[in-house]
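Undergrad: Below you'll find a set of structures to go through.
Quick note: the coordinates plus some simple rules give every number you see, no bench work behind them. Values in this document were obtained by computation on a predicted structure and should not be read as measured data.
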Structure I
């Protein structure tokens, strides 16, 4: 059964060190979970890395039985079973029955690049199947242009094949659990609704970006905990930070009134940015300020013809700050699925390129 964790790390561009390239590939496939196993000289001696480097990659055409591997690596059968199970779960390694009764483990397709190419096709198919219901679940309507994903957030995603669900677990909860939106905790029947499910339902229904304060108040959780839940959706490519344009005119009204009281009309026309506005809008705002009838409703009415980008620039010149919230990527469920699959494809392109460099480096070392 496919069970894979994908994690985005800075690619080792230009490196020809086989150990560094292999360590990056293992980290990107989520096969290194503990932080003290991060890259470093000690990483080269990890059993998992030696298993691949000295056996499966050194002789891709051969099959290795568990007894030989355990003896060569100097680890227990239980530890070896753990490592082989993870390699089988992420589809890098397959096995077949040998004539002597031992199962022989080998690198799929006989090469790292081939195994990753095959894995990419399988992962893409599983994700397309699992994310297809998004088109039916997406009920919220974006009141602004469809936002793109957060490209600066490293991707982190779990990919699992569909499996039988526990009694009482619906398809939406099963999907979120299988793609890692609940963290590392498992969901049990009878438990309270996980926060990740509440967040996802809230994002589906929201007509505008959801703020941390709104979510923390509605779901009775702390801001840090809610932040972590939202960050998991961002790392998966499902959600993004977006400006609260629904609050733009209210905050703009507050900034204009504040600066008018402090610095006056002349400053607003100059450094305050009113000179960038259409003359009729600027004059109408200043007249309303002078008469004391400029409120949030009047601000919304006067600025309805001014593009949101120009309003945001004016707010910046006035020293105001537009809050950000969180919403699903794009304006449809298909956009969300496309964002997730696109990020996964880009990571696999890098992994296949690095795997090619790894095999070239190993071949050069073998000939030397």
Structure II
């Protein structure tokens, strides 16, 4: 059984999120060893008695061999922290999901994404703003991210597609289903020019408790979050809160002070969110010129798979040559020679001690992979 299968198995255990998953990897070295550990070892690794019990129950009831086939059956791909295709901006989060399930395709340009979120009870005004904004972003090469919910989310996805752009939908359940069910056709269209994403395993139902946590992925994938309309207790405000914690830009569309759908957006503006008065302001804050330079650089990157693999593992945080070799699964000599060539091309920079970072002004390259 390969190591990735054990990641999939652990990810199915209720209560083992990003923090506990990381603790298990630190304690046992890999997911396979964590899966096979005895109760006392698991407790020593920091799992609570309840979490240990759930893991043991999962171990007894999980057919490991069926997990990869389950993904194939539903045309899904699973990306782990350690894989090149995992979105870089999401990986940088303190509590990035250990496994990200994908139906569709992620592309390098999706790093330039903006989330559009809001109420399910959208007004005619909110519908028009969401549609116009999504189309505007799509025409400027930005990917639109949302949650496929009724209301603002669905309007934003549809408008981005109609404008010829890309869009990503983050779900709060397993990707073998679509919720709400009336959005099946829209979900299929998104898979053709974007992707459905979730950190929930196949078989996870759309429980109400799952929706608030998934919002951290919507904001985590994005450079900015725009709240179009939101009530005082809207999930969109949760997304805006995650965005602020993740140092993402937060925009809110001003609305009628008498309309309940604008109570949340007006509150966000009062608390310091950017009031979105012109769509161009969003591009100015995100620095459109930088985006264009990044996309140009990404298009000019060589197709050499070794360079591409190393590039996906690099960020602004220094990574040592040996660490890169282990994560890429490549001989140190090959890694060293490739990095030296990439440095000459201006793609990476050595920062001392055989550690490397992405050179300022360069794009972060991701290999798009078809599930």
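Undergrad: Given 116 as the derived value for volume of the Cα convex hull per residue in Å³, for residues 231-310 alone, which of the supplied structures I, II does it correspond to?
TA: I
Undergrad: If helix-only ellipticity at 222 nm (-39500 (n - 2.57) for each DSSP H run of 4 or more, over all residues; to 500) computes to -16000, which of I, II did it come from?
TA: Structure I accounts for this read-out.
Undergrad: For Cα extents along the principal axes in Å, the calculated result is 95, 54, 31, so let me know which of I, II that is. If you can, show how the numbers build up before the last one.
TA: Values: I: 95, 54, 31; II: 59, 53, 37.
It must be structure I, since only it matches.
Undergrad: Follow-up question, since we're still on this one. A value of 15 was derived for relative contact order in percent (Cα under 8 Å, 6 or more apart); which structure in I, II was it taken from?
TA: Structure of origin is II.
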